[in-house]
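Readers should treat all values here as calculations from the given coordinates under stated rules, not as data from a laboratory. Remember, predicted model here, so these are calculated numbers, not experimental data. Cβ atoms are built from the backbone, for glycine too; each structure is taken alone.
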Structure I
Amino acid sequence: MLQDITTLKDIHSLVDAFYAKVREDQTIGFFFTERLEGKWEAHHKKLYRFWHTVLLRRPDYFGNPVPIHFNMQLKREHFDHWLKVWCSTVDELFAGTVAERAKFRGKTMAHAFYSKIRKAAEKEI
């Protein structure tokens, strides 16, 4: 039986498993591999803090992750696919209230990121 996300170690497991999938993913993997070569460890550390703050409500992450995505040519289908991979990873590893929060927050973030990126692109036109 799967357990819920309750510790920072669980966050590490989730982030590590997700990015292992992403690195091999034909739809979105190149966005990460092109930008994170030699920087994966630092990226993971940042994401551990981010998801620790979001899911377990521990104030570890302070920052604005949206702007670094502005010039990546991301489309709606990329966010939809990211969300599919994220939710499947959560479901494979965890079950419970926080796991459900992880999927919900992934969905709201994917929509918010896309919306902000689209609005930024419209301002440039």
Structure II
Amino acid sequence: MADVPPDLLDQLRSICLALPEAYEERAWVGVRWRVRQRTFAHVFTVDPDSPSSLRAAFDLDGEVTGVTFRVPGEELLALREAGHPYYDVGWGRDVMGLHLDGGTDWAEVRELLAESFCLLAPQKLVARVDRP
């Protein structure tokens, strides 16, 4: 399993750790960000040596770095149908994946991760999030 490129990790770290009481930890693969022991974002790099479930979820063709996050029901279908760079990872009823690369729209990632956080965080923390 390859490491997450530092530039992508730094971008995600700045987004996730700006959310109230969010914290970072190493995951079984990659890095995840949590609020009250609930994961709202998880980044990892998938390569040909990765477990088959990860390769299938991210439609592997070489090495790919992706982030998974939670999506509210009304947006889930739209992201599933959008196609690349979005992927239905195949686990969790509301979990989607996004390929990260040079063309990533970081403003959109910020919105997606804030929404994911808000789905899992207590309301008193959600009230502190600046949502677009």
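Can you say which of I, II returns 23 when relative contact order in percent (Cα under 8 Å, 6 or more apart) is computed?
Attributed to the structure labelled II.
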Among I, II, considering only distance in nm of label points 7 Å out along Cα→Cβ at positions 15 and 31, which has the greatest calculated value?
I
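If helix-only ellipticity at 222 nm (-39500 (n - 2.57) for each DSSP H run of 4 or more, over all residues; to 500) comes out at -10000 when worked out from the coordinates, which of I, II was used?
The structure behind it is II.
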